[in-house]
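Trainee: What follows is a set of structures for review.
All of the numbers you see were taken from the coordinates with simple rules; none came from a lab. Please read all numbers here as calculations on a predicted model, not as lab measurements. Cβ atoms are built from the backbone, for glycine too; each structure is taken alone.
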Structure P
Amino acid sequence: MADRQLTFRDERPDKLADTIASIHENRHPVSILADQLDDPQNIGMLFRLADAARLSHLWFYNTEESILKNRKLKRVARSTLDYVPHSFLSSDELEILSNKTNLVALEVTEQSIPITTFTPPSPIVLVIGNESHGVSDEVLVYCQQSIHIPMYGINTSMNVAMASGIGVYSLLEKLL
């Protein structure tokens, strides 16, 4: 199988289990930590993004684990829940994670820099925030840096799943 899909009609592998095992062994050095996400469709889209970009892990903080049973989430995620590595963190686990790896918030702050000028460390955990309130102050204190997506239009925000996709692929472009 080629490293990526070249056309819509590319043949998919016969042995899906072997392909999934290979992907698990060859994940990219980028993960996402989602802080207080509560929209099932956005969470489902994150699972799809994690699969498409071969992310190392999806971490959820202050999100109820029961949300994974939501019908809309499952429909949007398209079975990626079964094989994308994911965990729900307690506050103690968040602190441990922050001591092990680089947490970088995708959030406009007084210290944030444009993602276009950011040189990412590897591995990296991209921290994204709640659909309405962004990354909480509670989580921002664990982030080593903040980056933002330059906004050239009138609106100053975008959907969290869309912003995550832009952020993930910008980081991968620089890391791979």
Structure Q
Amino acid sequence: MENFFAFYDLPFSLHVDQGHLRKKFYEFSRKYHPDFHTQASGDVQAEILHKSSLNNKAFETLADQNKRIKYILEYKNLLVEGKNAIPQDFLMEMMDFNETLMELEMDFDLEAKSLLHQNLTKLSEELFQSIRELDEPNIILDDASLEKLKDYYLKNQYLKNLFGKLEELS
């Protein structure tokens, strides 16, 4: 897996200087644009195409906090498909939300939907507070921080799924 942080000369951190990221993205967009290398050899053109693609993917990933978190966890081999367990205490806490969602599916009520949305939003904001201190400059992601980030990510994905199901209701 390519190291997007090293590609942009950024510290491997949850916090990303967005100004530096954009500056490097535009610099590399010009430097690695395939149209500027049409006369180069096939090997050079292939390398330029790879760098151009890497530039786009790295920027898309690092510019978005949720994608950045997922990337960090995957890079550190902490997100493994089918082996990620959401903490049981969180799942127990989600039972009421799921029951309310099921009731809305059977008997839609706009006011109840709005209230559920408000409660999920509040929970989502509280969840983000649990990692806020990790999104500061110069914070090193040690093992404990990475576990905290993984816990946040899995819970946040669960909440996103609930939001998605809620939005499908009308």
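Trainee: A value of 22.5, 65 was derived for Rg and Dmax of the Cα atoms in Å, for residues 18-113 alone; which structure in P, Q was it taken from?
Mentor: The structure behind it is Q.
Trainee: Any idea which of P, Q comes out highest on FRET efficiency 1/(1 + (r/R0)^6) of positions 26 and 154 (r between Cβ atoms, R0 = 35 Å, to 0.05)?
Mentor: When FRET efficiency 1/(1 + (r/R0)^6) of positions 26 and 154 (r between Cβ atoms, R0 = 35 Å, to 0.05) is calculated for P, Q, structure Q comes out on top.
Trainee: On distance in nm of label points 7 Å out along Cα→Cβ at positions 74 and 106, which of the structures labelled P, Q is highest?
Mentor: Q
Trainee: For helix-only ellipticity at 222 nm (-39500 (n - 2.57) for each DSSP H run of 4 or more, over all residues; to 500), the calculated result is -23000, so let me know which of P, Q that is.
Mentor: It traces back to Q.
Trainee: Of the structures labelled P, Q, one was used to calculate FRET efficiency 1/(1 + (r/R0)^6) of positions 58 and 130 (r between Cβ atoms, R0 = 25 Å, to 0.05), giving 0.40. Name it.
Mentor: The read-out comes from structure Q.
Trainee: Still on this structure, please answer the following. Using the calculated result 15.6 for mean count of other Cβ atoms within 10 Å over residues 50-57, pick out the matching structure from P, Q.
Mentor: Label of the source structure: Q.
Trainee: Suppose you compute relative contact order in percent (Cα under 8 Å, 6 or more apart) for every structure in P, Q: which one lands on 31?
Mentor: Q
Trainee: Follow-up question, since we're still on this one. One of P, Q was used to compute percent of Cα pairs over 29 Å apart, and the answer was 19. Which one was it?
Mentor: Checking each candidate, the match is P.
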